[in-house]
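What follows are several structures.
Read-outs: derived from the displayed coordinates by stated rules, not from any lab. As the structure is a computational prediction, the values presented were derived from the model and not from experiment. Cβ atoms are built from the backbone, for glycine too; each structure is taken alone.
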Structure I
Amino acid sequence: MDWPKGVDGLCYGGDYNPEQWPENVWDDDVALMREAGVNLVSVGVFSWARLEPKEGEYDFDWLDRVLGKLHDGGIGVNLATPTASPPPWFTLAHPDALNVRPDGTLQVHGSRDTYDVHAPAYREASRRIAAELAGRYADHPALAMWHVHNEYGSTSHSPHAERAFRVWLRQKYSTLEALNDAWWGSFWSQRYSEWDQILAPRATQYLTNPAHELDFKRFTCEAMLDHYREQRDILREAAPDVPITTNHVFGQWVPVDQWRWSEEVDLVAFDSYPGAPDERAEQQSALHADLARSWAGGRPWLLMEQAAGSIHSADGSIAKSPGRMARHSMIHISRGSKGAMFFQWRAGRGGAEQWHSSLVPHSGKDTRMFREVVEFGNALPGIADAADAPVEADVAILWSPESWWATGGHASLPAKIDYLENVAQIHRILRDRGVTVDFAAPEGDLGKYSVVIAPTTYVLSKAAAENLRWFTAGGGRLVASYLTGAVDENCQVWTGGYLGGLTDLFGIRVLEHLPQPAGEQRALWNFGGAERFCELVELRGAQCVTQYATGDVIENQPAVTVNPFGEGEAWYVSCKLADDAWDRLFEALELNGPGLAGVDVVDRGRWRFIINHTDAEAQIGRIIVPAGAWAVDKRPD
């Protein structure tokens, strides 16, 4: 399926909210979009109250006029179903359709995402508004894509959720005996004798059951996916040739398995909001882009949202320096995105996000920000052909949503584990070495990779374990770090040495977990250092690559090992390596590329993208790129 329908070249634009502005602004918007090279905008994402001011009463006249103006201006529309923010009349009429927190607090209207995806009234209202939009706009010439909902991730612990959860559990386990076994129900007298005894995970006096928590996230993921499918199918029936997507948002709080969801969309759409003001913003952008491309599995994907002029860090918004907006956009385009989209087009005068940076600032077009927007938008047609070439990678990092969920602050772990940081650290060091990587699902196809890295893949199913065994036996090099395969898909410990039952693959047994004091580093012989977490390992055929040089129990014990297996080899890292130690390991594995620290270099067929984030000139091959600039080189055949 071609996408977006009727939009040539790279997509450029963002969320457009004309309902927030008087109509005399709309013509100015279209004129400015044409000046900036905008060819696609998302419309209607949060417009439910305007589209359906009263239940069953619709006002589409304003949207008709907006879509007409955009079409006349040559701008395609990514038309959204507005179900992420129900209108006030709905929540007043259906208070049971509001989400409930784990402590039982009923959230109230007044923000976004005030809905319970399990509530029948909400599901029915969502289908109804989607059907009205489909019936009116399926044949509209401006329609380039459908955009279902927005940033799925709002969890509810309501009675509706509990009833649906029990149905899901009965389908999964069939019997209470099987559920009690999977959840290790004999601990703390948690065996259930009736299905109705099972609740959504609630705020409790002490620790909750990790298997219960993990299953509830899986269930919520499927419930939200069902909500997406209901709307998608309505839209598909009305307009079979128009692509349909929803935008992934990234966060540990989001119970979305992106591998699972990506099978259900026509293109993967991703919202990238780095959370650090320094060079980590570029690192996070590259991580996001490689994840999105990998979720898409070779199919189209699009950067649907980013902030134009600021970075939203924990310390508040930080302004992007000149050129940084273009460089962040190019990180995504170089790594596979079919364009660069933003939130939002015009900065709002009021509302909760009135200070969110936009393509058109409050001060209007005569601003540095808008001049950058115009300059970048007019440069994109010159590289449109390059973006059709595939991004090739020979190295994959495993991405396990369930490991992220299961380690997200759960106190039953042997120590505090930051799964995302462990993944990001490996990705960052490989990027600094100029190595472009894919991500892969633990149960996914690993056949095209020479090296697969499993960073703290805590939850490892039997199927995933066998997949890693097959990959290594066939000639691959597997690198796994501490706590990989600690538990199975039910959060039950793999006994006999952990490792997902793969002690023969790695040629070791893990005997003990040895969390270390924060801020202290354990030296490794000729290999850098380890921090925060170590394991006591017993060799069972593997060779010791380096040992711990310090530490009472672990001194002179194996820290990194390698074991031949079939045609390949399995490496095990029994600790949280510091950056220099990972760099030495990747040097030993001969993982090298053309890049420099602070300079992204990504090859796509004959095209080479070079993005210089440093304050010095950089030369890659024959190309010299000024400080803070980017270039695209077409190499000779």
Structure II
Amino acid sequence: MAEVLRRLCGLPMRTACAVVAVVLLAAWLPLQAAAASLGDVASPDGRLRVEMALDDAGRPMWRLLREGREAVAPSPLGMVGEGVDLSQGLVFAGVGPVQPVADDYELLSGKRRHNEYRANRRVFRWKDTQGHGLAVAWQVSNDGAAFRYELERAVPGLQTWKRDAATFRLPAGAHAWLQPMAEPRTGFARTNPSYEEYYLQDVPVGTPTPMGHGWVFPALFRSGNDWILLSEGSLRRGDAGSRLLDGATPGEYLIGFPDGREALPGGAALPWIGAFPWRSPWRIVAVGDLATVADSTLGTDLADPPAVAAPSVPGKASWSWPLLGDDHTVFEVQKQFVDYAARMGWRYTLVDALWDTQIGEDRMHELVDYARGKGVSVLVWYNSAGDWNDAPQTPRGRLLDHASRVREFDRLKAMGVAGLKVDFFGGDGSSMIAYYLDLLADAAPYGFQMNFHGATLPRGWQRTWPHLQTMEAVRGLEFATFEQANADRVPVHAATLPFVRNVFDPMDFTPLAMVKLNDRVQRRTSPAFELAQSVLFVSGIQHYAETADGMAQVPEYVRAFLTGLPEVWDDSRFLDGYPGQYAVFARQGGGRWFVGGINAGPGPRKLTLDAGRLGGGVQRGLLIVDGDDAPGFARRRVEFGPGKPLELELPAAGGFVLQLD
């Protein structure tokens, strides 16, 4: 054959042989994969398929196909623990039947109220030479696939996991949007890691992590027409939050466990097994076109159902701290922010750090009573404390164990407080994850609405713990107030978040600074860009950074728009965009659609809105854009429909909102 090829193509013999070898290998590998296949499981629509195999080293292998294309190349699975290696040297022990999965649930703190999850499930089993079994459960839906490990019987002596052998081998030519994991016990008052770094934008896979500690979830990839979002979900007690690590070749990413410094004093960092049968968190692979990934709800579809009957009470909140700082956490200012929330029709006001010393418990009781008379509920801030941070803000040291939490929660309940914001956690170690869960479990009987800052990724907890309204885990607006370099990066950063951080989980970015940030920093976004974030960013409780004085300076129609935003989104859909460049999303609530769009580019961008994506027919509504109405808005009534789309041009770092009738 080589000689034939050489004569036909004019190639030297050695080159021809090399070409033939590649051709033959390419033809042989699929046959080998098929011969070694242990079974597969497809999505309900048949467009996605996971195939399982066992390699010569006895390693379970998987790959993911989308419409016949390889979205994830053959990659190993398995777990390594104390005295047991369930990642290699295994033998196949059988596969169960394909079983349909159907789950319908309501979620008030996300982008869609009523959710329907449909998938096919199949469980594959292996054994090691000692007879210890490992099961891998796959669930494949139309928007992605997920797997988790299961131990159906006890493994003697196994208590702690050392390593997850799972990898994700993405195409070598893929590009990525990745946030580096910060080094533990660094940054402000040793409060890292807090998932507060900037995303690398559209970089080739294989780009090394700049901080040397891997990448946080979620992580977004593009390979041709395929978009892939990797994450994890459904962490229980004993689990640790994991991250991605760079593999040996471009496109390969490993699962990494937390650094030993990411634990409570004397507590564990690595995941441990409390009881058998045991199961791991889900490893999630959302895959499809960009709209499929951006609209996916896999992070909550795969989460455990509610663990408690605690009420979920979403809402909007006024908040003095981001633009005014610690010095304004005093009674008179907080009373003004209660009045501000009442005028705007918002449910909450958040009283931030130092309320215990600058207001005091007696006057806080007075403030809560005053707010109740205005129809406003009060949220209060706490330092998670412990020796993992040096942050001096108080209250501190009051939530570290069950007894102290009950004392504090009894006091807060008697005061009439509605919820807590707990800040400055210490990473992803299993003992730290257990601390989050303890806080949620102890707060539930009191009906407190919870918000975690300086925190890890929620990973679907908002479904399991309905009173968890939001978590930070993002470089939010506050960073833009600290220095100009951060403010300069807001446009690109904000246009990235709807495609990564905010896809599955509520995000307390604390948006909306329409007038100015402060006297030190110049805002780089337009007023309409800021306003659009009220629609783009999803959070069960949305804390708005704009002050009462700033809100008084915007046109009445802007205030009316913000007053009319619903507390719960019934539906959401991606309309247009590209991560880090621009984003346009529509969200429905209260029987009407709201659309928000931002342009992060250095120049203007033209957009077209199709009425068919918003219910069809002729659509009418109020459009708010950048303009000449102080401090920089304009409005007009619009009408668009079949054959007549709405055409817009957004300025650099500009935005718009549209409220349909």
- line: Computing distance in nm of label points 7 Å out along Cα→Cβ at positions 236 and 268 for each of I, II, the value 1.9 comes from structure I
query: Kirkwood radius over Cα pairs in Å, for residues 276-555 alone was computed and gave 21.2; which structure, I, II, did it come from?
result: I
message: On distance in nm of label points 7 Å out along Cα→Cβ at positions 308 and 436, which of the structures labelled I, II is highest?
response: I
- line: Ranked by mean count of other Cβ atoms within 10 Å over residues 340-347, the structure on top of I, II with the greatest value is I
- request: Work out distance in nm of label points 7 Å out along Cα→Cβ at positions 132 and 596 for each of structures I, II, then name the structure with the largest result.
  value: I
task: For mean count of other Cβ atoms within 10 Å over residues 284-291, the calculated result is 22.0, so let me know which of I, II that is.
output: II
statement: Calculated from one of I, II, helix-only ellipticity at 222 nm (-39500 (n - 2.57) for each DSSP H run of 4 or more, over all residues; to 500) reads -6500, and the structure in question is II
field: Which of I, II yields 22.9 [mean count of other Cβ atoms within 10 Å over residues 500-507, calculated]
entry: I
